Structure 1
Amino acid sequence: METEIRIKSSAGGFRQFTKNHGIIFITIGVIVAATIAVWIKNGDPWSFLAAQNFINILRANSVTGVIAFGMAFVIISGNIDLSVGSQMTLVGIITFNVINVTGSILAGLLTAVLSGVALSMICGFIVTKGAVPSFIITLGLSYIYRSLSIFSLNSGGITVGDKAFQAISNTSLGPIPLPILYFFIVFLLYFYISKYTVMGRRIYAVGSNQQATRLSGINTNWVKIQAFALLGLTVGLAAVIEGSRMNSINSSSTGNGYDLNTIAMAVVGGIAMEGGKGSIVNCLFGIIILAVINTSMTILGVNVYLVNAIKGAIIIFAVLLLRSRGKLN
């Protein structure tokens, strides 16, 4: 009888683990599937699993990954932001102009962070005070940011001649490129905020039950603005990382598609669109899943016109699987 109880307890514990951490098994499954597909394609069973390949995957997705951590907080608060790609472009243009005029990288970095946070807080203020759905406001802001970017550069681009600025994203710490280091620093910071700060707990509370949170004496509008500010910080950092890596910002093409990619990374990582649920750790796995999918399809030479269709199908499957395990209920 004691053995039977122990077996049942172990089985129940395993089911609970898979329910709470289903994203881990999905991540492993995606990596295994990608490895097999690449193996069939080029005949090398280890090429996809090579350390350098995963370094390349993380580096290529570090910018959208950084923004995805900020997007997670906005979605947890019960909102969404469709303007981050265009906002990053505008912030990058402002940053480049400040560096070119002042010759100071520090001034440029401060400008990127402050302008990113300011624009997102303004967005949060409009959403909360106007009582308008965030997807409408941010869709409108996306058009405004992109239009201002194109107008300011006459549909062209801008560069920075300072080699020190270019080194921000084109330097490695041993074998690890610095953009990957920035990515994990942001992850650790946002994980800490989500788990161990009053701000993080209140963002979850507002997304879970705004009315009850307001009745408890918390200014829910200010909490939502703080969530947008956290996103704005990542947008500013992403503008620096992207601008330094490419040494250019193009008013028409930079940041295109980043909005939906970052939302997809967060949602695949178990951040519930209805708000109040999800974790930054699982968001990290969501970023890895999308990064592996993007890279594997490139390696496999998938027709560019089918890439988004395949990616969309995989996203839908992953989200449905997580919901069936109770992560998005």
Structure 2
Amino acid sequence: MGRKVRLSWAEADVSVVAELADEQNPELCEEFWQSLPFTVSQEHPVVSGESIYAWTPLVSTAPVRYKIKIVDCPIGALRYSQSTGNKLSVQYGKGLETTVQPYLGQVVAEDCDKLPELGRIVWENLFWKKGIIHLHIEPVDSEVVKAPADHVPTELEQELIIRAMSMLENEPEELKEIRRGEVQDTGTYGQYFTAWDFANGMIRDYVMYTIYPMLRLVGTVDPGTISTIYDEYDPPYSSYLGYSGLHEFESFATRVGDALRSATSDEEVRHLLEAYLKYGNRLCAWSYHYFPHYLGIFYRREDLKAEFPGRWAPAAPRELDGGTPSLIPQG
């Protein structure tokens, strides 16, 4: 193992130390180390089991030498998923997915027993409470010596990065309007949950599975090809999300397309897409955080005997449905 970092969650009164996997993934760990310190909101996955994750403020394309299956992760394992939003995950229990992700490090043994309770706190918060739990990461025992900047951001890149940094602590107003149903012309017959659901999915697919793969192509094809791909794949996303209420995003998407068409070098394209992804990843993080995951309580598998967290509780059995408990909101 290698350099140590401290992960702290002030709202949960938990702090742990982890060692980075400097030997297994030196380039990835160095990119991560260079980003320290940072503070972001802490989230929890809804499909892959007992881990917590957070969108980081960096965009990594570092080569990865060692990956680990989520289902095989021990408690305390740190993963860093470049391709699903540049998220840092900390395992606190059983993983479910067989997906492999880059290995970033391991929480020290003496701190691992703090993680299961932390995981439960983060899960309930993401699932229904919807407060903000902050994750702060900083170096331990050594100082981060920042590498000299090798690029002066363009005006558009600066705008994207500044906007991304402003969203580390604050939900964008346009996302807030979508989840409150304040975008009047979306949602058939006046209901707006479907518009919210579609926008949430489109943001995720666009940023993680469309723009990030384009970044990965930089250096393997010429800049003109990247621009052509962007012009083909961007409009269905950006026009729909603009209609959904994300007008700032739609404007940025148009300007990014214009800049790509005039780019003449791989470096221009790479820096532009990295800045765009920093902005897009913050949209993903906030859209995910406030999405009403608690609706999933109505689709719970009965055989798992899952608890009804928080304001949800089983009602008395009803004769009409053979005594199956229904759900009633509490409070």
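Each reported figure results from applying straightforward, stated rules to the coordinates on display, with no laboratory input. Only a predicted model underlies this, so the values are computations on that prediction, with no experimental measurement involved. Cβ atoms are built from the backbone, for glycine too; each structure is taken alone.
Determine which structure produced the value 19.2 for mean projected area of the Cα convex hull in nm², calculated from the coordinates; the candidates are 1, 2.
2
Computing percent of Cα pairs over 17 Å apart, for residues 22-61 alone for each of 1, 2, which one ends up highest?
Comparing 1, 2 by percent of Cα pairs over 17 Å apart, for residues 22-61 alone, the maximum is at 2.
Which structure, out of 1, 2, was mean count of other Cβ atoms within 10 Å over residues 94-101 calculated from, if the result is 20.4?
Working through the options, I get structure 1.
A value of 32 was derived for relative contact order in percent (Cα under 8 Å, 6 or more apart); which structure in 1, 2 was it taken from?
Going through each structure in turn, the value belongs to 1.
Looking at structures 1, 2, which one was helix-only ellipticity at 222 nm (-39500 (n - 2.57) for each DSSP H run of 4 or more, over all residues; to 500) calculated from, given that it came out as -25500? Show your work: numbers first, answer last.
Details: 1: -25500; 2: -11500.
Going label by label, the one that fits is 1.
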